[in-house]
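Just so you know, all these numbers are worked out from the coordinates, no wet-lab data involved. Bear in mind that the values here come from a model prediction, so they are computed numbers and not experimental data.
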Structure I
Amino acid sequence: MVHKTCSNSLAVKTSHVLPPDTNAHGTLFGGKLMAHIDDVAAIAAVRHARKPVVTASTDSVDFLEPVKEGNSICVEAFVTWTHKTSMEVFVKAVTEDLLTGERKVSATAFLTFVAVDDNGRPVPVPPIEPETEYEKQLHEGAKQRADHRRQRRGQSRQFAQLFGTDYPWNRTEK
């Protein structure tokens, strides 16, 4: 399979933050920003795989700066690492005060996507070839992040098994 560069998958989306997008503090709802992040990251993953994708995980989304009403939010994403059927996507969100031009990184995140066929089964994805020092740095740390994701997923499965589908007040302790 032919290697692809990180820049081949770059996806960018800029949106104006309007009153319906904001909370009582006049800042962008965190969930709204997370939706932008998932959307743009998915586009980057599809561009890399040229296959449909599903979100497998979202690492912590770190909200670094508030995004105020009237500002813009620009979300950038690209594939940093691949395994057999999965892709790690790095996302950076930048807020801009459109009147002053001041820009700040408002959030960063890593998401993992899996490429799937028409039946929803995982399919191989092309390897990634980082070019810039920035891309190489992200690529070098990806294996460690993937190992951490696997451990976290195992813990999530344990919680799911332990707590099941009933609410605690509907369960009888054994």
Structure II
Amino acid sequence: MSETAFDSLTASMNSALIVLTTAATDERAGCLVGFHMQSSISPRRYCFWLSKANHTYRVSLRATHFAVHFLTAQDLAMADLFGTRTGEETDKFAGIDVAPGQHGVPLISTLPNRMMLERISVLDDGGDHVCVTAQVRSAQTTGAFVPLRFSAAEHLVPGHSSEERAIQP
């Protein structure tokens, strides 16, 4: 397989970025996510993929509910906060306005375009990310917006290196 061709094809998609938040046993977590998508029309389902190296992944194994915060083109600073730091070393929620949502899921006040999800299943096919399939429980939006795309944030350095991404919980 040509990895260059694969990389070129996937880069051409220029995915929208989200911040995913969750909580379990009073531990909050959140990370920048580029792999996510609607996966069913009826019933409404949404999937997101988490790196096994991330603190958010480890918290998600104990969590049942999640918030997907959609980033606008003006939210690069939030992408930087949740994408370049690791929850093992930093409280990513310090200094930002966060409200506790249902089941303790952190809701970022400055990111009002969001969905609340309830986990249905987790698929680990052996890759460096796992897929979480979730039922959409609620959705909010302020109206149409221009999403923050991967190409606008590709200069950000992830909180974990590529070599760490195959870490098992």
Structure III
Amino acid sequence: MKTIYLAGGCFWGMQMFFDQFSFVKETRVGYANGFVENPNYKDVKAQKTGHAETLKIVYEDNVNLDELLNFYFEVIDPTSLNRQGEDQGSSYRTGIYYEDIKDLPIIENKIREIQKQYNKPVVVEVDKLHNFYDAEEYHQKYLEKNPNGYCHIPKEYMTKYK
């Protein structure tokens, strides 16, 4: 199994979107790359911790990270700084956080490829994962529990690849 961490605005929709893929074995929503230990949602949302709402994805190692990132870029606006949909602030920034340094060239190549599709700069943060804390349990699989909850990702994308 491999693991990658993707920040794409609100983590509720990111989790529901990636849960539809059979190659994804586990997802957890949480807070990544901030400067406070064990942050809580209120402080992250208020931008007091430096964390981004992030989805941890554990996926089959026979899946190419480049392919997985294609799906990620399908549901975010990579040129929007600290905002996706109605959610704004640094906690809603986009980011790709890796544990394995071998993933970095794949990520950098994908960013260069995506940049060619836009006139504005791609502002997706790319960094080593420095820390990740699980979000509170009520955030896990939130849109399954609350089907009418807000998400910047269109509902039809949640089952597009099933």
Answer label among I, II, III for the case where relative contact order in percent (Cα under 8 Å, 6 or more apart), calculated from the coordinates, equals 34: III
If helix-only ellipticity at 222 nm (-39500 (n - 2.57) for each DSSP H run of 4 or more, over all residues; to 500) is computed and equals -4500, the structure in I, II, III: II
If percent of Cα pairs over 13 Å apart, for residues 70-125 alone is computed and equals 61, the structure in I, II, III: III
